[in-house]
1. Which structure, out of P, Q, was helix-only ellipticity at 222 nm (-39500 (n - 2.57) for each DSSP H run of 4 or more, over all residues; to 500) calculated from, if the result is -14000?
2. Given a value of 3.0 for distance in nm of label points 7 Å out along Cα→Cβ at positions 116 and 212, calculated from one of P, Q, which structure does it belong to?
3. Comparing Rg/Rh (Cα atoms, Kirkwood Rh), for residues 164-259 alone across P, Q, which structure shows the greatest value?
4. Here distance in nm of label points 7 Å out along Cα→Cβ at positions 156 and 204 has been calculated and equals 1.3, so which of P, Q was it run on?
5. Comparing distance in nm of label points 7 Å out along Cα→Cβ at positions 92 and 108 across P, Q, which structure shows the greatest value?
Structure P
């Protein structure tokens, strides 16, 4: 198992002041000024900034969303959960709380670079070790979000039931409230009734998951080691993380070879890839609309065909 080098841990309670810079100054014992911040890329959901002192930089996400406080609290908890197993490097949490623009989450600044083949292989190996961290039940001790969508993690001993109710049905219910095509909903709920058919010979354990593992949520650090960020952590079937790596690309054969060499997947894993990725495609439909509706419909039809419907 390959471990990242140790980093200084800063763990402070949520900050309730109006100045992010003053909160960072108090937390790190360095002088930060609001004028030092500059906008950086950080995804489509939050605004992202680099705050700089004379000695170091900090990555800060800011959101005015109605659920931003809970979203950042859960993300901070998820990053700490991932960091605790010392498998794949994640940014250390510095501070989170309220600011004049809404809410913020301050994280360790990591200089990222394009991953090479060796980084991909290391990620595969380290992710397999992360997945070795397991709990008796699926879910987590708190809910979080997948994008801006609430993600319910109420624990459940039976994985097919957890995935059917907390993942697929939750997204279909959200689509129904938004007035989504009735045929898709009818077929989607029919699929929910037959989810157990995909697990007749497979009973997955509850592994520690990143939860949103697409190509935009990982990179390489300054030493060429993999870094994970923007998690939607919970404990569940490790195949869900691997399935999502195939949804939008960004992972090479070196990644899959290394993962399989470290902890091989169940021989029937390929039959569940679309089932697991349907959750994310439905979520993208609920968040962004567009072509995700037709993609979800094709996936549902294909999955129903597998179980004779």
Structure Q
């Protein structure tokens, strides 16, 4: 059984409600139970995990609540811990086993710095190949997707499997495509050289110079909030340099396009995600939407006629214009 330790947990919740302001669950439902504060207060008053199952399943784990909590409660970790106490539905158990079997078949990672692409990027092989070339990195066949899905759905992480995975990547520079895995790796490998995919690509001149003031740039919430204090400076510099607008609120919290958990895992109705994506674009008239996450690219394409491009596709566009 994988367990986390946190400096503070739900007993420290003072009920300030700041986490509601950034929570997609709260924005969609306006029900105080559907918020990190609601979960913490319910636990303080003796609620069991089965009574909170619907709320726990609805959470995106976007992490927006973590930087705003004045009590420094690891709210996303609290929710993941509670999910592990729920009975895993059969379809999710099968899903986790499938990822574990794929990891067992994977060949050892090549030497040197690595790209851990994650499931969304791996599902688009041409885009994955383009990202690997741009970053000059080999893509690890075992990218920890089984660990990421276990974190998401509340599945168990077998200790020996976790140790084998970490031993294979320890001491390397890593670019991590899955924001939830990146969050975990920051705890599991303290001091490791880690970057999220969005940050790594956004620092490449071939990509950065193609971002314009007419773009709406969608920051991937999980990776951003997992390292919020440092990454605020990265995205502030990008906005000032390129003039783009971003999905950041006045407190520089990333408002995610999704209102429910990610497809294939625990999730609410798909219409919730479409509504959240439309809300994110409300009042905006960008010439183009640029995203860091391949899954969010597909979602946003369903709700707008504006071109939606992954960061890596900007470099390809640059080459096409150069050769035209």
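1. Considering all the candidates, the number was obtained from Q.
2. P
3. Evaluating Rg/Rh (Cα atoms, Kirkwood Rh), for residues 164-259 alone on every structure, the highest lands on P.
4. P
5. Structure Q comes out on top.
Bear in mind that the values in this text are calculations on the coordinates, not laboratory data. Since this is a predicted model, take the numbers as computed values, not measurements. Cβ atoms are built from the backbone, for glycine too; each structure is taken alone.
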